[in-house]
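Undergrad: Below you'll find the structures, each written out as structure tokens.
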Structure 1
Amino acid sequence: MFKYLQNLRALYLITLLFLYSSSVHSSEMKEDIKNLENYLNSIKNISFIFEQYNKNEKTEIGWMQIEKPNKLRIEYKGANDLIIIANNYYLILYKANDDIITSLSNDGPWDVLINNDIKITEDIKNAMANGYVSAIKKISHNGVNHIFYDLLMKNEDDKFIYPIILHASTNPFKLNGWQIYNDKNEAVIIKIKNILKLNEQKLSLDIFTLSKKNRLEGKVWKGPFNKSPIIRKPTNRY
């Protein structure tokens, strides 16, 4: 997505945080958790541009649209043809150029963004919660107060296992991004760059579909990147 120095700066901030900042006191923790919980539950739908990068891959620019409960769509700028769509049942990975669909269970750390009723606790034994914060750390950088939540989300078996680090800033409180881990246990960092829409009254649910007609025609893009339809090679029939 962006230049190497920008990536290095973001990684430096996270490294600095965990090496040198101290955890908040328990007296602050409940208030910080409540602020996060209230913010997440206030979002009904949101659309934003983000940066994504990890250690071994180039930085990319993407677009994400979320509609609660359980719906999201992700597309990427440029040559990356991956489209990710979530619904109440599945997480769909679609390689648009090859017209290949992979369906997975819609269950993972992203639940903290798409779940309709987030309940976060500092007590891992709290059976009513679906998110558990094991640590909160704070840092001030360039006059902005940053707060990082080390969070676990529950899986389908009602166990806290999905790790995610949420990055927010205060005054006003807002989500700036997060860090999760891929199937190779590599950190994947998402940084929100620009919120396009928030809590739109009328949001087209067509965004979260992938019709066979659109796939065959190559008209699969719904994001803001003005990508051209995919030209499908004709199928020879005998």
Structure 2
Amino acid sequence: MFDQQKNDFYKKLCYVGGILSITSYIIFLIIAWILFPNPATPLDHWLSDLGRYFVPNDGGPVWRWVGGEWITYIEDGVGSQYNMGAIFYNLGCIIAGISMMIFFIGFFAYKNKVDKAFKIITNILIALGIIGGIGLILIGIFAEDGILFFIYNENLAYTVHHNATIIFFLILMIIKIFSGYWAWKLKLNPFISVFAWVIIIFDIIVVFTGNNFAIVEWLSVLTSLGLVGIIDIGLFFRDKQEL
């Protein structure tokens, strides 16, 4: 009886964590995008650009391809203006990071469902999910040019932010490898496994190019949220069938 109550609790954590991961990030992303003072598209602005506290005052992109390398608008001699949406984007990352950890902790409800190998994979996914969540929280705390909404320190903030970003996408890549197998072993819809393995390509590009393509970063994040959503839905209907 106690084990069943514990499993039910973990399942609720998984459902809620998954929903909150998606909704919190998307809602705060949209608010930040609306409040961003310059025209911005996934083709010319990285997601983290929306979390910068200061952006160019000439209406151009934050990062510019000059002399065969990416440089910031500041290095290009352009002035700054305050970005009112930065707080919302960074807050969205922090909340989504916490929700991501909750989502993966909920996997404890399923770790004894198949075999010993599956149990090991489940524990690995939980650990990776927690590490990934911490990485996303750090991305929100350390924006490209400021720390926790208050301290403007581009040199320190960008170093932590960039490293946390690359590690986060590396973790996402590994999570997708294991989650495809995990969903297949749980006999969820086969589309979930195929989707997980296909979208790994975006994380590979981000990690091995040093995140040089804005559109790929957007695709990686949005498809990752889609994966969380279809896993959440798959688990919910699977659990209903077991009742």
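What follows is calculated from the coordinates using simple rules that are stated; it is not laboratory data. All values reported here derive from a predicted model rather than from experimental measurement. Cβ atoms are built from the backbone, for glycine too; each structure is taken alone.
Undergrad: Given that helix-only ellipticity at 222 nm (-39500 (n - 2.57) for each DSSP H run of 4 or more, over all residues; to 500), derived from a single structure, equals -5500, which label among 1, 2 identifies that structure?
TA: 1
Undergrad: Identify the structure, out of 1, 2, from whose coordinates P(r) over Cα pairs in 10 Å bins from 0, in percent was calculated to give 8, 31, 32, 18, 9, 2, 0.
TA: Among 1, 2, the structure yielding 8, 31, 32, 18, 9, 2, 0 for P(r) over Cα pairs in 10 Å bins from 0, in percent is 2.
Undergrad: When FRET efficiency 1/(1 + (r/R0)^6) of positions 52 and 108 (r between Cβ atoms, R0 = 35 Å, to 0.05) is calculated for each of the structures 1, 2, which structure yields the highest value?
TA: Values: 1: 1.00; 2: 0.40.
Result for FRET efficiency 1/(1 + (r/R0)^6) of positions 52 and 108 (r between Cβ atoms, R0 = 35 Å, to 0.05) over 1, 2: largest is 1.
Undergrad: One of 1, 2 was used to compute mean count of other Cβ atoms within 10 Å over residues 44-51, and the answer was 18.9. Which one was it?
TA: The read-out was computed on structure 1.
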